[in-house]
1. State the single structure among P, Q that was used to calculate relative contact order in percent (Cα under 8 Å, 6 or more apart), giving 11.
2. Determine which structure produced the value 7.6 for distance in nm of label points 7 Å out along Cα→Cβ at positions 84 and 340, calculated from the coordinates; the candidates are P, Q.
3. Which one of P, Q has FRET efficiency 1/(1 + (r/R0)^6) of positions 76 and 132 (r between Cβ atoms, R0 = 25 Å, to 0.05), as calculated from the coordinates, equal to 0.00?
4. When FRET efficiency 1/(1 + (r/R0)^6) of positions 28 and 316 (r between Cβ atoms, R0 = 35 Å, to 0.05) is calculated for each of the structures P, Q, which structure yields the highest value?
5. Using the calculated result 19.9 for mean projected area of the Cα convex hull in nm², pick out the matching structure from P, Q.
6. Figure out for me which of the structures P, Q the number -25000 belongs to, where helix-only ellipticity at 222 nm (-39500 (n - 2.57) for each DSSP H run of 4 or more, over all residues; to 500) was derived from the coordinates.
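Computed from the coordinates by the stated procedures, all read-outs in this text should not be read as laboratory data. Quick caveat, the model's predicted, so the values are computed rather than measured. Cβ atoms are built from the backbone, for glycine too; each structure is taken alone.
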Structure P
Amino acid sequence: MATDLDVLTGPGAGSLLSAAVATAGGEVTTWSVRQVDHRPGRSTTVSYRAGVRWPHGVRAETLGASLGRPEDARGPGVVALADGERTAAVWMFQDDPALPALRPLHDPRALARLLGDLRVPGAGGPVRLQVRAYRPTRRAVVEASTGRGRVFLKVVRPDRVVALHARHALLTDAGLPVPRPLGWTDNGLLALAPLQGTPMRDVVRDGGRVPSPADVVKLLDRMPAGVRALPRRRSWSEGAGHYAAVIGVALPSEAERAARLAAAITDAVAGDAGDDPTHGDLYEAQVLLAGGRITGLLDVDSAGPGHRADDLGCLVAHLETLSLLRGWDADRLRAYAREHARAYADVVGPDALAARTAGVLLSLATGPHRVQEPGWREATSRRLDAVERWLDGTALS
């Protein structure tokens, strides 16, 4: 029997998408997998990019599908497709069953009222919506622009929106450069003011002026003590076993190595969760820059108590991963990652930094398959090689 992963990512997935889109009067002309969230033994959720022919013409659409989440099949606008053994839920982006705030954004009148309430300049005129991020059933970020003003609309599960608003308010009040919260709705929408700056990822790629390790440490030093009172989230390193299992299912030839690396990481971080105020997911795409200066810090959903080495190791791991991407300046990026790693080792200790950098790298080793990167098998193995280098002490040599 085909696995859930095969059903939602294999050739047969096209028939699921076609059946779902047909109920809305469209015809799928092309499709590709964009992102895979596979949780072995629990659920599989996939997003797709599809060309859809509508009566008024062909348009690019984002779709989602899940298996193992029965609650998804009951959502408005969701098409449930059963084969006698399991039921797949398939939906258009705006009908994501776990993110009910998406649908009103595609109602011109409801959107105009929302932007008017937020006092976005030009709210009464044409509005351009651009999807900046989407993780099916988990979250989406949509930029709404009127030509005279803009606002970012973060959509999460309704039971998370109040806590997310509180996090933004806490950090904004402490003077950190996070998006200022403008309000929230019961159905899971958080409105955020835009920030100025260019993502550090783009600046690093282009060889522009970047912050020093000391600048990053100073930013984290500004995290308020109140962050310690927020719910504790499991760090990337603490989830090593889960990420190894994901890799093992997607790439069985690496299952044994991934499990061995995960065990070493788990042993290294056990009993040292930390109580520092942390961002929880600090990496270059979350940092905005202007002239080499940090002007913004994004995605504070995971802010809470943790270990400073988790934040610093997360940034190092992501910089290391950039050096492994095809077409990027590997030598320059590896040197930049090493510069940060050596400085951070003086702050949190080399062993703690190495273990937690390895933990984040292991989580990132699931990425090539998750986004269906061409050559994802080889890319996964290269990332596991990097995990080994951090664990055996050769990464900084």
Structure Q
Amino acid sequence: MKQLFFILFGVLIFNISNAQQLEILIEEGLASNPEIEIFELKHQLAKEKVNEANTLPNTQIGAGYFISEPETRTGAQRFKVSAQQMLPFFGSITARENYATSLADAVYEDVVIVKRKLIASISQSYYNLYALNEKKTVLYENITLLKTYEILALTSVEVGKASAVDVLRLQMRQNELEQLKQVLEQDFLAEQTVLNKLLNRDKSISVSIDNEFIIPSEGVLFTSEKLAVHPELLKYDKLYESVEKSELLNQKEANPMFGFGLDYIAVSERPNMNFSDNGKDIIMPMVSVSIPIFNNKYKSKTKQNELLQKEINFQKQNKLNRLETVLDKASKKSNSARISYNTQVKNLKQAKDAETILVKNYETGTIDFNDVLDIQELQLKFQINKIESIKTYYLQRTIINYLTN
């Protein structure tokens, strides 16, 4: 599963600590998630049906007792015992095994799909937690900054360069940010529950989140060529193959079945008579054949298989169209997130420059606390947008890697 992880998410990893933390969570999820266990058991069940297919029809054994014993030249018949074994047409058992194996192969693709989806879900939840954690940090920093400005405002009020209203506005803004921080803490706990349950563990276990993710400066071009080998499409190939095997089995079953048997009849000796074969039991080998004269059943099965193959082809094309749409949408959104990220970085630099100017103005005694709040609000907006851009980029890249690796 380590190998599967690196194949799926190698492109996403930009620093060692992030890779290690996310890899640990994914490995734990793959080892303990109950949904994976369900599909693996289904696969084992499908494989066991191969053994079930490797069987002959039941052996028929019969016995009868003559209530009225029929008399023959050699004596009266007392009871009869018979045994018969039908044998399917040559290659029928192999055809059944091949059909069962093809169904098991199709179920295996479900196992691969659910593992991929689990990896994507764990990663997406992890990135959501990262964003919530970063937002809480940003809010804490802004609350601290506003407290610094509050001290400046109180000093300005004492010397008559600001009004008490400026102080109250700064305090109200702090209250708003504190409220947002508390809401984010609840959102973080809720998302932590999501991740813990994906890992099949107690919801209250604390999740360690790495502090830094970056967005590459250049975008990566993704094509839909790799979708052809995606498990969600390979499953349709396996289903199509299983229908082919089903038709081969149908053709074998449309052939005659042969049977071999043996009848044994116990005969009593005729009293007061002495001749050869007196009371000699009867042993009669038998050969039988079962011919499907009324074979509309098999003709109908062939027609059903043809229709089913057409349906599978259309389903595969429909799924391919959907996956191509999802891939293109995720690719465009990741590029948009990178553009937004670069813009927020520029805006943040300019906002910090404006903040520096305001602080210098305070040294000269000409600070406007309305401007302070405006700049602080803009700075917070840019910081939140930057975090959202990072989160969006990684969420979309998770989708891209799910589809293309």
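1. Considering all the candidates, the number was obtained from P.
2. Q
3. Only structure Q yields this read-out.
4. Largest one: structure Q.
5. The structure behind it is P.
6. Checking each candidate, the match is Q.
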